[in-house]
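**Q** Below you'll find a set of structures to go through.
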Structure I
Amino acid sequence: MAVLQNIRVKFGLAISIIIALALLSFIIDPNTLESALHSMSSKYDVGKMAGKSISYTDFQENVDKFTTIHQIATGSSVQNEQSQQQIRAAAWQDYLDRYVFVKNAKNAGIRVGEEEIVDLTTGNAISPVLANNPAFADETGAYSADILRDFVQNQVPADGSGRLRTFWNYLQNAVMVQKYYDKYAALYNNSYIQPELFAKQAIAEHNTTFDVDYVMVPFDYSDSTVTVSSAEVRAYYKAHKENYKQDAGRDIEYVVYEVVPSAADIQKTSDDINAVVEDFDTATNLKAFLLKNSERSYSEHWYKKGELANNMSSDIDEFVFSGAQGASPVYKSGNVFRSVRVMASANVPDSVYVKHILLQGANAKHQADSLCKVASARGTNFSNLVALYSVDQNSADEGELGNLGWFTQNYIIPGFEPAITAEVGKPFVLNTQYGTHVVVVTKRSKPIAKKQVAVLEKTALASKETFNDFYSQANRFATIAAGTLEGYKKAVDSTGVYSHTMNNVTEATANYGSVSQAKEITRWVYDNKKGKASNIITVNNNFFFVVALKDIREEGYKDVKDVASSIHETLKTQKLQEVTKAKVAARIEGMTTLDQVAEELKVGRNQREEISFASMGRSYLEPALVGAASVAPEAQLCGPVAGQSCVYVFTVANRQTASFFTAEDAANEDTQKAQYGSQRVMPTMMEYDEVVDNKARFF
């Protein structure tokens, strides 16, 4: 399986399972993707797009397919939560490509023909999906048509499991989809043409600056003559209803009982660790001893002064760097008990700069020994050896082949730990999961005094009796609540437990306070009616929740009563704008200078220099004032102009025109606008095709 070996060695877990989709970031803005996904579909559907429902079963089949792709790409079947999220995201993106993007691209007249696919996979215009894939790279790192041909003609047919066929089908589809994205991007970008008139206007707006002298007259919010009726509020709501869309949300209260060890549990743990401290002090095989008696295994990590204080406790740090011998006393930090024993002392750098040659195969060890001697010779160019012999032709930090870069103990390739204490300029051989390496450290930070320590550690955990006691408390609360919000409030009063409030719980909510991965609470909240209270919901085996559902907001439009206060303020501000403008206009009628206005209105004067219409967002002035001043005659009293909380009277002076903003600048600015616009393409397609994403309901 040469192709799989290439994938796993050269990229390991870093390879993305979304090989082609990673190239599409020019058009997909993650922030706007989420905002487009609001609608609800059938209760048992993961989503819906372009009129097609995606059932949980269908989605899970697609997830299984991408799980296979992930396993082939990484060589690992281990899946943490992060990789599972990536796999689900890839499966969902696959649906978006099929049902939304490709469909709309075809509707725009774009086609990717069979001849193109052949050319993109085996012809003269190899797709980046394949050309940049390490699976099909030769020993120099360049794309190899022979390796691809061998994979397709020999390895795929010979794979009885069908897994490689799944992987190859995925790559072919990715090639096609990528071509659709390329063509659509070209169509979109080339269709964005700036009219000459707009370019001239942009140049003028950037190059024209002016100074503004102005006074501000604030609104009188206590003016009782300015009123807003309920009818006006309803009319405004009706006219602007699209502004009051809302996602589904729930308001809840909850109590939580955290299972923590009792005083007896803590004392027992203290007794247990003190019973083995003497053996810890004299043990000769500490790895075996700690494996049997400690929650922390033996580590060869080098600690500098202060580091143990941050990681464990200041008492431990002080003991280790005091020169003391043998095992330390037992120190307690929270519910954790520790004793330490200093194993070694040395001057060790914080970081080292590492180069390597990676070798594989039956002869790797012998070849590594030979290359190690060659690399040690004076005048040898290590990069030349890398180019000739190394399987890794991708590592080239600072532009030099073979350079892995700076490593620290916390940021290092597994297996490279000996490099931290290696001698500078002296090549050595080490083995890792990737193969046999010839390694040389070329630079390092200044060595400082460090210690290696063994740590005997035990954490006090709740006993079965303690667990049952907390469960009984939660059960008593749930019994009083009796499944209702009213009962929940009685339970809070009678037990005295603190009730947490949490508003706008969405189907994606997984964290409640400091408790994470609690989707079981979210599922209960969305499966029940307003006014209900839950039985005990157990989270992570040590948190007992009782939840009450106070309010439900379904996806759609907010009720007018929920937004009446904000609409009232908006309408009142609009009326105050007109009233204040009229009052100011009447009082300054006939005046010709700003000084006269300031004296009449009893307000101070303000000034801002070198303002331009194009830099409105950076002028610290309200857009209403900047916009009015940009077209106002010079040296003439103007206004009043209404702002958000006041009205302005102003004069413009010192209007100047420069030429620092050129036609090229205008074109670049327009290109940036086009790029921003391209980020709205996918969300717009998703809105058009009424995409509904309910993944959070299930995962």
Structure II
Amino acid sequence: MDERTDPVEAPTVIERAARREAARNNAADSKLSDVSSLQVGPAAGVVAPQRVLHRVVMPRADDPPEVRPLYLDEPETLHGRTAEVTSRSTVTLPPACQLSFATYFNAFPASYWKRWTRVEEVALRLTVRGSGRVDLYRSKSNGDVVHLEGKQLDAVADPIQLEFRESLAPFEDGGWVWFDVATERGSLTVTDAAWIVDEPLPVRPLAVAITTFNRPADCVTALAALAEEQAVLDVVAKVFVVDQGSVKVRDHQRFAEVAVLLADRLVMIDQENLGGSGGFSRGMLEALRTTGVEHVMLMDDDVRLEPDSVLRAHAFASAASAPVIVGAQMLNLQVRSQLHAMGEIVDLRTSFWRPAPGSVYEHDFAKLTLRNQRLLHARIHSTYNGWWMCLFPREILERTGLPLPLFIKWDDAEYALRAAECGFPTVTLPGCAIWHMPWTDKDDATDWTAYFHLRNRLITLALHSTYDVRRAIVQDGLRTTFKHLMAMEYSTVALHHKSIEDFLAGPEALFASLREGLPAVRSLREGYDDARILPSAQHLPMPLFDPVRIERLLDPPVHPAAIAKRALSTIAHHLRSPAAPTRDRPQINVPARNARWFVLGMVDSATVSNADGSGVAFRRRDPQQFRALLTRTVVLYRQLVAEWSVTAQRYRGAVPELTSVDSWEQMFKGGEPPRCR
């Protein structure tokens, strides 16, 4: 295991280009070893090497039951599931059973391979033994299912290999390919199934970069998932762990065991907390300086990994017709059968991110299978992918530069937009995913991260939007301010003010904010009730209001006239002095899901749970703060409109220095942060 605390000397641009060209020439001239190939048994004879694009995998033995529908589409009986999974590559069907691999992890997303790669034909190869039938299917972009071909097997005593081929020609707009198996009188065992191509893909060694902050157990779990599959170890040249926390990963009780498995692939890097952008920039830089590494995969520390997702992203990038960013989709760590994020875009007109057109949000495969959800079959186009798991070819990093020093939030979106302007699109690949905590279970729109959300969003729009977004920013800003003030979230409004002030101050202090931003934000929040979290509402007196009155408040206004009337009522209420008893005793206890402006805007005080249910804030109405914050909001948005064009030009001019190796190198050395001129 290699340990490094200081960065090494950076190669010049010429040296990097020469090194990359030499690596490509060597790969083209040499005989490629196919470490991910299926091993062809004696019955099939000796054939040329085959390259696996997408292995068919089974759930792990310790996976919870709700994970199974992501791998197998099977009928349930009174006695539970009928197929017997004996390993990650083997499943046995008893007599009179049906099983479909039209599932998230095992169907082949043919449309994406057709659109973005050089692959023109894919083959399904599998080993079978016993009696039954194997059938190949595909879908159209509208979800219609087409039977392609099948094979009947009668009492096959020894394992044999079957192969089915399918052209990718009809998959321009969407569609998957999969196979089903069925038995009647006998059982059937399927093993080592995979989607393959005849011509081996170029060798592209991969480096994985994980940024971690005080999550040693989660990080060790992610490292263990990388180490558990030999096929993954065969393509991963290095694993860089940028540890920015005070509780170190290497001190975890399981670290030594995992470190032995990863051996000299593992590189531990200790550095101060520079946020996600600082951690991932360090990982990118170290990967670029590692001879032979052609792909760099960024990965969060708090994820649960399907190891084959690494192989699929790597194979896809290796087969791509031109360099593309390959992103993984997000599965819900709390509802393991749910696809939380299928693909996302930055809407540069409305000035925010949102699900990509045609994408399906929070789809639960335990409730509706891939075969039955027609909306999952059309190919979608993303403009960025979250860095929970995202792969970059070396050429993209060298042409685009390193991330902006944004600490957290919007660094992934900004980078993808910048890469797209250099000609490198983002592909969010189905069947390639991690489990991650959904953002719906976080308070990041109201807690300390609210500062980084708005400041970095403004920077991203200033750099990349081709629209005049000032009106959209002001409309959204005033609407958001109103909701936060009505909900007595005064600290959030104060953070938004700081966001606008710091944006207008320009890019000169962005690197310094990697160190200074978070302490300043936390100091600002200390003066506000809504930022102080108590363990439970039991630490305060019982609410003043009875449940019936609370129930009436929860009914949301629907008609525009009713919404306007409630808004005027809440404003009038917030301008009046609160009742004295409410300073020490909340009027209501409000769960996080009900903490809406039309509820909290009608009371003088309330306890409000945070999103994950771990505590409550005692919010109290303050007319003086309300007036002061509202007035400051109006002043700042006027200033933002007036100075937008000039400020945007300053940020655009600073990008080369903000994203350069030299600037980040100076930051990593721990000295005075670079200041853009």
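**Q** State the single structure among I, II that was used to calculate semi-axes √(5λ) of the Cα gyration tensor in Å, giving 56, 42, 33.
**A** Considering all the candidates, the number was obtained from I.
**Q** Turning to a different aspect of this structure: Please compute distance in nm of label points 7 Å out along Cα→Cβ at positions 260 and 508 for structures I, II and give me the label with the greatest value.
**A** Once distance in nm of label points 7 Å out along Cα→Cβ at positions 260 and 508 is tallied for I, II, the winner is II.
**Q** Which of the displayed structures (I, II) returns the greatest value of relative contact order in percent (Cα under 8 Å, 6 or more apart) on calculation?
**A** Answer by largest value of relative contact order in percent (Cα under 8 Å, 6 or more apart): I.
**Q** Work out which structure the value -13000 belongs to, where helix-only ellipticity at 222 nm (-39500 (n - 2.57) for each DSSP H run of 4 or more, over all residues; to 500) was derived from one of I, II.
**A** So the calculation was done on I.
**Q** Further question on the same structure: Of the structures I, II, report the one carrying the highest value of FRET efficiency 1/(1 + (r/R0)^6) of positions 388 and 596 (r between Cβ atoms, R0 = 30 Å, to 0.05).
**A** II
Laboratory data are not the source of any read-out in this text; all were calculated from the coordinates shown. Note that the coordinates shown come from a computational prediction; the quantities given were computed from them, not determined experimentally. Cβ atoms are built from the backbone, for glycine too; each structure is taken alone.
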